[in-house]
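Each reported figure results from applying straightforward, stated rules to the coordinates on display, with no laboratory input. Computed from a predicted structure; not experimentally measured. Cβ atoms are built from the backbone, for glycine too; each structure is taken alone.
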Structure P
Amino acid sequence: MDFVTKILERSGLGQETYVPEGLHCLPIEQTMVGSRKETKEVILGAVDTLFRNTGVSPSDIGILVVNSSTFNPTPSLATIIVNKYKLRENIKSFNLGGMGCSAGVIAIDDAKSLLQVHRNTYALVVSTENITQNLYVGNNKSMLVTNCLFRVGGAAVLLSNISKDRKRAKYKFVHTVRVHTGSDDRSYGCATQEEDEDGLVGVTLSKDLPMVAARTLKINIATLGPLVLPFEHFCIHAGGRALIDELEKNLHLSPLHVEASRMTLHRFGNTSSSSIWYELAYTEAKGRMKKGDRTWQIALGSGFKCNSCVWVALRNVKASANNPWEECLNKYPVEIDI
């Protein structure tokens with residue numbers, strides 16, 4: 001507990017992040033029922049809001065891509081969405097698992113590829129992670145770190161290749177770059193779900209992680225940079241304070257460039273693959289997204305992978321209704337103690 005306290009004090013997380021209901025109980029309830037409840041509340045809540053905000057009917061969705069790294073029940077999370085919204089029988093649905101915090105960009109890239117084949121349709125992308133089943137209850141320090149960082153969260157994104165939607169779309173999707181260094185043993189083993197010496201399951205983070213992340217990011221930047229640099233906005237995966245610090249230094253970013261990432265980590269914690277969407281929502285809510293602005297979303301995850309995508313604002317973008325910052329934006333940015 002002393003170790004966990006020290007990590008939490010230095011984590012950059014605030015006092016309002018979300019932990020699922022089952023982990024507020026003593027003893028804690030790490031059940032399938034609790035895990036399903038958490039995930040349904042998150043993803044169905046996000047999708048409900050998306051349909052309300054866009055006015056798109058569930059029957060118009062032709063492609064569905066859902067990603068969750070460590071919680072993959074049967075029926076799948078994608079099927080839960082199909083059942084809830086009665087999506088059509090010829091839906092192209094995909095459920096991505098085990099791909100870490102960078103899977104949100106992978107899901108977007110997969111949806112883009114499918115939209116290039118299937119014309120005049122919508123793709124729904126849902127990114128989340130599950131905390132209920134993944135709280136580690138042992139004493140291995142390398143596994144306890146994830147308890148201090150990961151919190152409940154999720155996002156739903158709608159993509160369209162229908163020409164008339166350009167008039168109301170927020171962004172144009174420009175580029176994706178995906179880098180996977182899993183052929184290297186150190187990359188492969190830097191974040192591993194496994195049992196500890198007492199048989200308790202957790203995710204081990206190796207000491208090679210910072211080095212592996214920096215090397216993989218360098219490859220991604222070398223590929224993407226010549227295509228689209230410079231950028232007005234950055235959405236760096238809120239994986240932890242050290243990660244944001246390292247990217248701020250190595251990319252020579254200003255405090256304003258990393259503000260969305262730091263504030264997302266403070267308010268919501270590490271929400272895995274959905275964190276880059278909380279950051280984009282922060283930039284929108286602050287009224288900073290102007291027509292023509294380019295945004296670079298950068299996500300890193302186990303394997304090891306560094307994935308990025310670039311968007312161009314098609315107009316001055318306002319915050320969506322019921323965005324996650326609606327009730328707390330006036331508090332941010334906040335000073336984070338070093």
Structure Q
Amino acid sequence: MFFCSSFLLNAESLTGKMSVFKGSDLCNLAENTLTYLNRGAVFDSKAIHGGQLNQYQFDLAQVKSTLKFICQTYREDVRAGRQSRLHDPAFIANNFQQVHWQPDLKLAHNIAKQTKNQAKKNLLNRIPTDKILLTKYYTKLVHAQFDKTNEFNHALYQLPFDEQGLSQSQAMAQKDTLTRFKFTRQQVMQGALDVPALAKPILWLTESGLHDAMLQGTAVVKEDEKTHYFNVHRNNGINYDYAINKDQQARYWYFKKVPGILGYGIEPEDKIQVIPQVTVAGNVAQLGLGKLIMLSYKNASGELINRLVILADQGGAFDNNNFQLDLLTGSYYGWSDYHKANKHLPDFVKATILLKK
């Protein structure tokens with residue numbers, strides 16, 4: 001059960017400023033997400049559906065119409081040589097239904113009781129009744145080597161040899177015999193895949209770099225004039241445990257080299273190419289992929305900011321989680337450069353799902 005009604009449908013004017021996003025980025029992400037939705041529920045019933053939260057049921061056709069309308073509006077404004085109406089609060093209020101999100105505080109408080117991480121406990125207990133927790137994630141710029149060294153001695157592995165060529169459904173039918181499901185992250189880090197060789201290492205990281213890559217889901221390596229992208233492929237079937245720290249997680253992800261930053265999808269070749277600052281990860285299984293969401297908060301000057309994002313990614317932390325979204329902020333080497341670029345962003349925001357009228 002939720003703390004209170006999770007959604008309240010309203011038709012009302014907007015205050016504040018529509019900013020901190022580019023219409024071009026929002027349009028590109030909308031099209032990428034719509035392409036995935038058009039594959040149909042037969043392809044991916046987990047994500048391709050209208051979605052719901054408590055009593056409110058979304059309609060998939062309306063979700064698709066909303067994504068199409070974003071690009072239609074953006075392109076009409078470009079052709080007309082005018083400022084994008086996506087940055088006009090009155091236009092947003094007149095053309096979209098506003099579905100306000102209230103967090104599942106009961107779940108958040110239960111998790112807070114279980115975790116030993118005091119900072120996480122404090123954060124979960126401070127979620128307001130009318131706002132959600134906004135965490136942030138980034139693609140990990142990693143210091144790495146393509147060959148093992150004394151310093152870089154923990155590998156990201158490709159899918160094990162005994163699973164190469166198998167579809168996801170074929171692999172699940174054979175999971176009792178496959179290497180992928182046999183080892184925890186700690187066992188892999190201790191060399192369980194090495195003798196005999198059960199999988200091919202594709203990148204070597206430090207211990208902390210490995211845990212960061214597992215958490216972020218992407219590893220980005222800059223080599224001279226080239227940038228290499230590695231994305232999560234399939235995991236060992238162990239659930240993410242929200243109550244413990246990242247270096248204690250038993251879940252291990254196998255990775256694959258990919259052409260860019262990828263978000264939600266069953267296989268790397270099917271995943272949505274996502275864009276920083278307009279992408280959020282969340283509870284795709286319940287909300288449904290492709291929701292246009294307005295995040296509202298006050299900046300350091302006290303000005304109300306409304307920014308538009310699209311639900312185009314997920315993560316293990318969002319299973320049954322209806323109190324949080326995760327904003328893709330960019331690519332960084334670590335906490336220091338990430339924090340410098342994003343310290344102005346709040347922990348809690350008002351979230352409103354927008355649907356084309």
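Among candidates P, Q, the computation of semi-axes √(5λ) of the Cα gyration tensor in Å that gave 35, 22, 21 used structure Q.
Using the calculated result -11000 for helix-only ellipticity at 222 nm (-39500 (n - 2.57) for each DSSP H run of 4 or more, over all residues; to 500), pick out the matching structure from P, Q. Of the structures listed, the value fits P.
Looking at FRET efficiency 1/(1 + (r/R0)^6) of positions 167 and 191 (r between Cβ atoms, R0 = 35 Å, to 0.05) over structures P, Q, structure Q comes out largest.
As an exercise: Cα Rg over 2.2 N^0.38 Å, for residues 23-142 alone, calculated from one structure in P, Q, equals 1.17. Which structure is it?
Source structure for this number: P.
Structures P, Q were compared on relative contact order in percent (Cα under 8 Å, 6 or more apart), and the highest value belongs to Q. In this comparison of P, Q, the computed figure 1.2 for distance in nm of label points 7 Å out along Cα→Cβ at positions 239 and 303 is attributed to P.
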